[in-house]
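Presented below are the structures under discussion, each in the form of C-alpha cells.
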Structure P
Amino acid sequence: MSGLGPKAILALEDGTVFEGQAFGATASVAGEVCFNTSMTGYQEILTDPSYKGQIVTMTYPLIGNYGINDQDIESYQTHASGFIIRELSPVVSNYRSDYSLDEYMRINAIPGIQGIDTRALTKKLRVRGAMNGYLTTSPDISAEEALEKARNWPGLIGVDFVKEVTHKSAFEWDKKDEISPAFRLPYGPTELDGRVQREVLPDAEIPIVAYDFGIKYNILRMLRQHGFKVTVLPANTPSAEALKHKPAGIFLSNGPGDPSAVTYAVQAVAELLQKGLPIFGICLGHQILSLAMGGKTSKLKFGHRGANQPVKDRDTGRVEITSQNHGFTVDSDTLPNEVDVNRINLNDQTVEGLRHKNKPVFCVQYHPEASPGPHDSSDLFNEFRQMVEKHS
C-alpha cells in the first residue's frame with residue numbers, strides 16, 4: 001500500500017460499508033457506484049462527461065503509475081463524482097506526466113478511496129447491480145451518516161444530467177495543429193514535434209453539426225481528422241437552429257444518465273430525421289436517436305464500462321473489441337420495422353448498433369473513438385464521411 005492516509009468511507013445503499021484510505025480531495029459525494037474494467041485510461045475516465053453522477057471503481061488493482069497530463073483530457077473539466085481503487089501507485093513514471101493522480105484529484109475536488117477489496121466490491125455490483133453510494137474523505141462524517149446519505153440519493157433514472165455537462169454556447173472545433181498523443185497515431189499521418197506527435201490534418205471541408213450531450217474531445221479530434229468542419233451545438237439546440245448552419249450531416253454525441261429524460265434532444269432529432277440528412281450517433285446519441293425513431297430504452301443491471309467489450313457485426317460476422325461506457329440500453333423489440341439491429345454485444349446480446357433501412361442514419365452504443373481502448377471500430381468515422389459525401 002502506498003502509505004497510510006486519513007480514513008475514507010464508502011457506503012452502499014444495501015448497507016455495505018467499506019473503510020479505506022483517503023486520497024484526492026477532502027470531500028463527500030453521492031452517486032451511482034459502478035465499475036470499469038480498463039487497465040489504463042483513468043484520466044480519460046475522470047474527464048468523460050458520461051460519468052456525471054457516478055462513483056467509478058477501477059477493477060485493475062494498481063492505478064496512477066503514469067500520472068496525468070494536459071493533453072489527454074476528454075472535456076473542459078472533470079465529471080466523475082468519486083474514484084475507488086485498490087492501490088494508488090506511489091511512483092509516477094511517464095515523461096508526459098504533469099501531475100500525479102492524487103494531485104489532479106485534489107485540484108479538481110474529487111475524493112478517492114484506496115485500500116479496499118475492489119474485487120469484492122465489483123462482484124457485489126455484478127450480482128446486485130449498480131447501486132447508489134456515498135463516498136466521504138471527511139473526518140466529520142460517520143459510517144452511519146454515509147449510509148443514510150447513500151440511501152437518500154435519488155439515483156440516475158429520470159434525471160437529466162446532460163444539461164449539466166453540455167457546453168453552454170456553440171463553438172467550432174477546427175484545430176489545425178491538434179496534439180495527438182502516441183496511442184492515437186494510427187488515426188492519421190503524423191510528424192514528430194518535440195514531446196508529442198502532431199497530426200498532419202486534411203482540410204476541414206465538410207460542414208457538420210455535433211450535438212453536445214457530453215461530447216468527448218477525442219470524438220471531435222476524430223471528426224476533424226476525417227475532414228469535417230465541426231460546429232458543436234449545446235444539447236438543447238432546436239432543430240431549426242441546427243439547420244441554419246447548413247450542415248451536410250448531423251453527429252449525436254455520448255453523454256451521461258437516462259436518455260428518456262433528455263426529451264428536448266429526442267424532439268430535435270425526430271425533426272432532423274425528417275430532413276434526410278446523414279446522422280451518426282454514439283452512446284447516448286445512439287439511445288436518443290433510437291427514441292426519436294420510436295424505440296424505448298431501459299436500465300442495465302450494472303452497465304458496460306471498459307475497453308474489452310466484444311461486439312458482433314451481424315452483416316459481416318466480424319467481432320470488434322470495443323470501448324464502452326453506458327448504463328442504459330435500447331430495447332430491440334420496441335424498434336420499428338424500418339430500423340435494423342446490425343450489431344449486438346456478445347456478452348449479453350444487447351443492442352450495440354442500428355441502421356435505418358431507408359435513410360442515411362446509423363448509430364452505435366460503444367465508443368469507436370476509444371480513448372482509452374482498442375482501435376477496432378475507428379473506421380466508423382470514415383463510414384460517416386462516405387455517407388455524407390454520397391448524400392451531399
Structure Q
Amino acid sequence: MKIRSITARVCNAELRNWVFVRVETDDAGLIGWGEATLEFKTQAIVGAIADLEPMLVGQDPRNIEHCYQIMTRHSFWRMGVIGMSAISGIELALWDILGKHLGVPVWQLLGGGVREYLRTYTHLGLGDMRSVYESTTSKAIVELGQQVTEAGYDAVKIVCIPYSHYVTSAADIDHVARMLGDLRTAVGSAVDIMVDFHGRPASANAAMDYIEALVECRLLFVEEPVPPEDLAGLAEVTKRSRIPIAAGERLIGRREFDPALKARAFNIAQPDICHVGGLWEAKKIAAMAETAGVGLAPHNPLGPIAGVAALHFGISTPNVIIQEEMSGAVPWYSDVVRWPIDRQPGRWEKPTLPGLGIEIDERVIDAHPFKPDILHARGAVLPDGTVVDW
C-alpha cells in the first residue's frame with residue numbers, strides 16, 4: 001500500500017477554521033482523515049501540509065513511525081507549532097488508515113482499552129466562542145454555567161481572568177473571586193469547575209493573587225497561569241498553589257515536555273494531539289507524565305476529527321483524567337463528521353468501528369469555505385494601549 005496524495009480541506013467554524021487532512025492511498029477507497037487546526041494560522045498550516053506531501057507520496061501509510069521520522073528529520077529545520085500541527089494532522093490520518101486496513105478501532109492499536117468511557121468537560125455556551133471568551137459578569141457566567149449543567153455535564157471550564165500584566169488590582173481580584181464564588185454556589189459541589197488563565201498574568205505573583213482568591217471555590221484545576229515560555233514561573237506557581245495547576249497546551253512534542261516534567265512545573269499535563277505530533281507522540285508524552293506522577297487533561301478546543309482522536313487516546317491512556325471538548329462551537333458541528341459513537345454530555349463511550357470510525361461529509365466542508373480568522377486577540381490591550389496575552 002502506498003500514499004497517493006495528501007490534501008488539506010478547510011472548513012470555517014466562525015472563530016476558527018478547522019483544517020482537516022485527507023490522505024488517499026492506492027488501495028481503492030481507502031482514505032484516512034486527520035485534523036491540523038491551529039487558530040490564526042490557517043493558511044500557514046495548509047502550506048505546511050503541501051510542503052510535507054512530496055516527502056510521503058509513495059510511502060506505506062501503515063509505517064506510521066517511519067513516516068513521522070521522514071516528516072520531522074527530512075525537513076531539516078526542526079518544526080515549531082505550525083510544522084508539528086501539519087505533521088499531527090497527517091499522522092492522525094495514518095492511524096485512521098491503519099485501523100481501517102486491519103479492521104480495528106485506533107484505540108486498540110494504541111495499547112487497548114483502559115476504561116469503558118471517557119469523562120469530558122465543556123465550556124460556557126457548550127463551546128460557543130462568544131460565550132467562552134466574552135463572559136465577564138457573574139450574571140452571564142452563572143446563567144451559562146447552569147446551562148452546561150442542565151445539559152448533563154458535571155464539569156465546566158471558564159475563561160474569566162482579566163487581561164493582565166505583571167501586577168494585579170484589588171478590584172480585578174475581587175471581581176474574579178465574586179464571579180467564581182457565585183458560580184460555585186449556583187452549580188453546587190457536585191460539579192467540577194476549572195479556570196483557564198490563558199497565560200494572561202505576566203508574572204508568578206500576579207497569577208498567585210488570583211489563585212489565592214479562588215481557593216475557597218474548590219476548583220479542579222487552574223490552567224496556564226503564566227505564559228508558556230515562563231517555565232520557572234510556572235514551577236513556582238505550582239509549588240505555591242493550593243489548587244492543582246494544569247499546563248502544556250502550548251508545548252510542542254516530548255522534548256518540550258521533558259524539562260517541564262523534570263521541573264514538576266505542573267500537576268496536570270495538557271498536550272494537544274493536533275499540535276504535539278499526533279497520537280504516537282502524545283502517547284510518549286503520556287508515558288513520561290505517568291513516570292513523573294502527572295495526570296493528563298488533553299487540550300482540545302478544535303474540530304470534530306480532533307475530538308474523535310482525543311477519544312481514542314483517552315480510552316487507551318491510563319493517566320487521562322478528563323477530556324476537553326467543544327461540540328457546541330457551531331450548530332452544525334455534527335453535520336460535517338459522523339462520529340463513531342453517540343456523544344453524551346460529560347461522557348464519551350468506547351468506539352468499536354475500524355480506524356477513527358468517522359465518516360466525512362465533504363459537502364458540508366464545501367458549504368463552509370475558508371474565511372479569514374476572527375482576530376479576537378485584538379482585544380487583549382490594556383487601557384493605556386499595552387499589548388498583553390490574549
Structure R
Amino acid sequence: MKKKFFLNFFLVLFLFNPTFSISNETDIYKKIDLFNEVLEKINNEYVEDVNQSDAMDAAINGVLQSLDPYSSYMSPEMLKEMQTETKGEFGGLGIEVGMEAGVVKVISPIDGSPAEEVGVKAGDYIVKINGTQVQGKTLSEAVDLMRGPVGSEIEITVRRIGTRKALTFNIIREIIEIKSVKSKVIENNIGYIRLTSFNDNSSDQLGKIIKDFKSDKKINKYILDLRNNPGGLLNQAIRITDFFLDNGEIVSTKSKQKSDNRKWFAKKGDIIDGDTLLVLINYGSASASEIVAGALKDHKRAIILGESSYGKGSVQSIIRLKNDGAIRLTVSKYYLPSGDSISEVGVNPDIYVSESSDEFRIDTNTDNQLEFALKLLNG
C-alpha cells in the first residue's frame with residue numbers, strides 16, 4: 001500500500017502537465033492505475049530482475065525528454081560529474097551531444113579534440129559505442145558508455161547524412177582543454193578570429209585581440225568564425241554581439257511567465273568602427289553562436305557565410321532537487337531582433353557554401369569555406 005501511494009503521488013506530480021492532454025481527474029487516475037499495472041507486470045514477468053530505483057529514474061527522465069531534446073534528469077552522481085566537466089578541463093572525446101527522435105546526435109566536435117581529429121562531424125548520429133547499440137538508451141546512458149579513463153580507446157559507429165555506409169571511428173580519450181578564442185592575420189589586411197565556445201572570459205579575450213588587430217593599421221576586414229561552436233553563456237553572446245553594433249535589439253527571451261520575458265539592446269560604439277565583418281557558421285554552430293550570427297544578420301552588420309546553423313533556440317536552467325540531483329529544464333526561448341525563433345530552424349547564411357568533403361577541417365588547407373570567404377573579401 002505504501003509503495004502504491006508513493007507511485008500515485010509521484011505520477012500525479014508529473015501527469016498534471018499540459019503535454020499529456022488529459023482532460024479530467026478520472027483520466028489521470030486511469031493512467032496512474034495503468035502505470036502501476038505495467039510496473040507490476042515488469043516486476044513479476046520480466047526476464048531479469050529490475051532495479052526499482054533505476055526504473056523510477058528512467059520514468060522521470062522519460063517525462064522530461066518527451067518535452068524537448070534538451071530537458072533531462074540528472075542523478076546526484078551525474079550532476080557532480082557535470083559540475084566537474086564545466087570547469088573547462090575534462091577527460092573524454094571532445095564532442096557536444098544531444099538527443100533527436102531518440103537517437104544520440106553530435107551537436108559539435110570541439111576544436112582539436114580526439115573526435116574532431118579522427119573526422120567526427122556535427123550532425124553525425126551515434127548508433128554504436130564499443131559495439132553496443134545506442135538506440136533506445138537515454139542521453140545520460142549513452143554519455144556513460146562514452147566515459148572512460150584518459151588514454152583508453154573507444155570505438156564509435158556513426159550514421160552520416162549523405163553517406164550510405166556506417167562510419168566507425170577508434171578514438172583515444174584525452175584531457176579536453178577548451179581554448180575559446182584563437183586568432184591570426186591573413187593576407188596582411190584580414191583579422192581572423194575563431195571562437196570555439198562562449199566561456200566566462202570569451203568577450204575579454206576577443207576584445208583584446210581586436211584591439212591588437214586595430215593597432216596594425218593595415219587590417220580593415222574581419223572574419224569571426226563560429227563554426228562548430230556549440231554555444232555557452234548568454235551574457236557572453238550579448239557582449240560579443242554588442243561589440244559590432246551601434247544600437248538596436250540583440251536578442252529577446254520569452255518564458256511561460258510574462259514577467260520573466262527579457263530583451264537586450266546594444267550600446268553605442270562599434271569596436272571595429274564599421275569595417276567589413278564576415279561571420280562563418282555551419283551545422284555545428286548552436287545556441288549562443290546563433291544569437292550572434294542571427295543578430296548581426298538581422299541588423300545587416302555582417303555577411304553570414306557557410307551552412308545553416310543547428311537550431312537550438314532555447315534556454316535551460318539547472319533546477320536542484322531534494323535528492324541532490326537536478327533537472328535540466330527548458331524555461332524560455334530565444335528570439336532574434338526580427339522576431340524569428342531559432343528553435344529547430346537555425347540561422348540561414350547569406351551565402352551558402354557547404355563543406356567540400358569528409359577530409360574538410362576548419363582553418364586548414366582543406367577549408368574551402370574559409371577560402372571562399374577570403375576570395376570574397378579580397379574580390
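Source structure of the calculated read-out (helix-only ellipticity at 222 nm (-39500 (n - 2.57) for each DSSP H run of 4 or more, over all residues; to 500), -6000) within P, Q, R: P. Computed over structures P, Q, R, mean count of other Cβ atoms within 10 Å over residues 214-221 reaches its largest value in P.
None of the figures in this text is laboratory data; all of them are computed from the coordinates on show. Fair warning: this is a prediction, and the values are worked out from it, not measured in the lab. Cβ atoms are built from the backbone, for glycine too; each structure is taken alone.
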